[in-house]
Structure P
């Protein structure tokens with residue numbers, strides 16, 4: 001008798017099912033994570049601002065990448081938190097470190113996005129308010 005645990009695999013059988021499950025993951029983050037709602041509201045406001053200032057294609061490219069990276073980081077952070085919570089039901093210093101590091105990744109992505117947004121929007125805002 002071995003002490004090996006059975007390996008559970010839940011391989012997606014179809015490409016369509018993979019997309020459905022991925023979309024479900026996006027919906028779960030929107031449903032349960034307050035910060036994701038804040039990120040998405042920010043993305044909507046940035047989009048409206050970008051449309052009103054008629055940004056260039058290159059400016060849109062950087063904004064879309066920045067927004068996507070923040071949302072990606074938030075989703076990875078949420079997945080890390082769920083995994084840590086699943087693995088330990090009590091306080092654990094390493095679990096805290098894992099959660100803090102994942103949250104730090106979101107903060108870094110957000111700071112980068114804010115800097116990109118400031119670089120892109122500052123000239124437009126200055127021109128708008130100095131007129």
Structure Q
């Protein structure tokens with residue numbers, strides 16, 4: 001099956017050697033997605049809800065570029081630097097995925113590449 005690589009244009013993609021998303025057949029894996037603002041830097045500094053929203057926006061664009069949509073998502077992973085803030089991330093996640101209801105995991109991590117990032121999301125999708 002052909003392998004389609006989706007890039008977000010992040011300067012980290014060639015350095016690390018990753019793609020924003022990879023599609024093989026009807027399966028799409030979206031890499032850990034940080035709350036990077038459209039103009040660069042961190043979106044919604046200090047705001048878990050806003051950062052989660054931004055991560056989902058980036059995931060949605062990656063899925064579109066892979067010829068899918070949020071309704072194709074079957075699993076998400078929400079990684080937080082402070083698990084006590086899970087409700088804010090869950091509120092943003094639920095706003096988008098409340099009807100789609102993918103399998104979802106919340107975990108606490110010790111940190112991310114940028115200390116201003118409070119959350120990252122991953123997503124797996126399957127199309128028809």
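Please compute percent of Cα pairs over 11 Å apart, for residues 68-107 alone for structures P, Q and give me the label with the greatest value.
Evaluating percent of Cα pairs over 11 Å apart, for residues 68-107 alone on every structure, the highest lands on Q.
Could you figure out which one of P, Q the value 25 for relative contact order in percent (Cα under 8 Å, 6 or more apart) was computed from?
Comparing all candidates, it corresponds to P.
P, Q: which one has log10 I(q)/I(0) by the Debye sum over Cα atoms at q = 0.09, 0.13, 0.18, 0.19 Å⁻¹, as calculated, at -0.23, -0.48, -0.94, -1.04?
Q
Thinking of P, Q, which structure, once helix-only ellipticity at 222 nm (-39500 (n - 2.57) for each DSSP H run of 4 or more, over all residues; to 500) is computed, gives back -29000?
This figure was derived from P.
Each reported figure results from applying straightforward, stated rules to the coordinates on display, with no laboratory input. Keep in mind that what you see is a predicted model, and the values were worked out from it rather than measured.
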